[in-house]
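Given below, in the form of structure tokens, are the structures.
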Structure P
Amino acid sequence: MGERLCIFLVVLIQLFVFNFAVQPPCPQLCECSEVESTIACGGPHFLSIPDRISDFFEILVVRNASIRSLTKLAFRKSGHLKEIRFEHCNGLHNIEKLAFKSMKSLRKLSFLYCNHLTQLTKGAFSGMSNEHGVKISFIGTPIQRVHSGAFRHAHNIRELTIEGQDMTLSRHCFAAINQLDFLTLSGVALIEPQIFTNSSRFHIVNIHKSFFDIPPKAFENLAHVHQLIIQRSRIGSIASDAFTSLQTVEIIEIFDNHIGTIYARAFAGNFGKIL
């Protein structure tokens, strides 16, 4: 009887130690749910992304945090994450170059109501190479400028949605992107020439609820696009050669807009239909 009791106690202790050992660590100022595979962090004292997030978790939510910047390679040890959400992070001002590099499993990245994130800087989303296609969105976040090369060499983007506020699209801001299925932009105030240089395999580009002019060569070298839509906007002018070098585009659809002046040769280019 005594021997059996000892064996039972040994087994019980081993099970306890094993269960304790496999419990994933939960960083300070975070709440962890193994059932939902989610780690939620935030509060006024949450200032930086945890150095490493356990493989037990697939979703990271950062909410009401005081984090000011997403640093270079901020997620280099957390490449397994499938979803990252920043919500009401009013301290967030900057996304550094290569912040999301090497994130191959990411499927959703969202910035919701981050009121002081106004610039998407050069290289901020460079090096994203996802296996399944990622959805990136800026909702209620007043982006005022997308800088040159912000998404350079970011591949396999399923959706990119930017709700801007008097937003400037800088020259080459969407350059060197290979495959972006759905690009949706609103709040555009200025489009510089050549915003899509050396980019290809866009399915639908949709610009709406904006107030801007279309300059010469605005869409130069954008190749293999199914549909370009401009709708519900105020367009001061469409310059000559605005759509020059827009290659192999099936449909350009411009509707429900207030348009000032359309200059000669505005729609000179290689595309199928203009509606």
Structure Q
Amino acid sequence: MPDAVSKLPECFCSPHFHPKPIEIETGEIKPIKSLGQVFLVHDKTAEQLVKALDVTDNDTVIEIGPGRGIVTSKLINVAKEVIGIEIDKRLIDYLARKFSPNNNLKLVECNFLMFDMTNYRGLKIIGNLPYYISSAILWKLLEDCWYWKVSVITVQREFAQRVLASPGSPDYGPISVVAQYLCECRRLFNIPRSYFKPTPDVVSTAVILKRRELRFSLPDFKKFIAIVNAGFSPQPRKLLVNNLALSLKISRTELVRILEQIGLPYNIRANSLSPDDFFKLASALTSISH
């Protein structure tokens, strides 16, 4: 394997699939359906995505699933370092050959969900996320928010609507709350189905997340996520006090008192709380557990 390729101990290439050889000369790579592979083929869109990330020669950029390298080819011209995280060994080999020699590109054969970012700070992240795993990847990014400052992700349009949803809307949920509390979230543009191969069944949307200044420690952040999730489960439309009482094992009387303390009515539902309301609630609940 070329020098540009790394295989970290905690990363892996899915053990159950055995990829066939690829034709490096033609770039003909048959997508693996089980990995949700669709490749961006529209050069102008790749340029727009990289421009939105605002990469400088001081930046380390992580690309989630570089695929055939259409975005990678733009990143290596502007970034200090590009780390391509790719689970498909065929694509790792293809990209290593395509961009060799290149001193600022590092390819890691890895499932991104297993990638450890703890040794990094101030990362910029870009990726066309597989539709079936977009939620898990975004949750990982949010839970690892200490290590990056801006992300540009391409996701299914309906998923983007969930991320960007406002309080009170049907799409508003835990991922909306946490993403919008941690980041300034904005829709960039839709990407037509014809800009990908194979052609997906859905329209994609590019979204930018610019991380805000963090206002809590890591343990408190984990409690914040747990409280947000508890507020929406088991039934998002039930009263917030009922969901929290069931999930957190706190009395309804105590929860009503806390809601009144932070200026919220006792009969409010989770999807009516803003991200800042959830932060106030999490802070009050955390204080009583200390």
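FYI, it's all coordinate maths here, none of it is from the lab. Quick caveat: nothing in here was measured; it's all calculated off a predicted structure. Cβ atoms are built from the backbone, for glycine too; each structure is taken alone.
With helix-only ellipticity at 222 nm (-39500 (n - 2.57) for each DSSP H run of 4 or more, over all residues; to 500) coming out at -2500, pick the structure among P, Q it was computed from. Of the structures listed, the value fits P. When distance in nm of label points 7 Å out along Cα→Cβ at positions 174 and 214 is computed for each of P, Q, which one produces 1.3? It was calculated from structure P.
Hey, mean count of other Cβ atoms within 10 Å over residues 70-77 derived from one of P, Q reads 21.0; which structure? Source structure: Q. Among the shown structures P, Q, from which was the value 2.0 of distance in nm of label points 7 Å out along Cα→Cβ at positions 166 and 190 calculated? Answer for the origin of the read-out: Q. Say we calculate distance in nm of label points 7 Å out along Cα→Cβ at positions 94 and 150 for every structure; which of P, Q gives the highest result? Result for distance in nm of label points 7 Å out along Cα→Cβ at positions 94 and 150 over P, Q: largest is Q. Thinking of P, Q, which structure, once relative contact order in percent (Cα under 8 Å, 6 or more apart) is computed, gives back 16? Derived from Q, not from the others.
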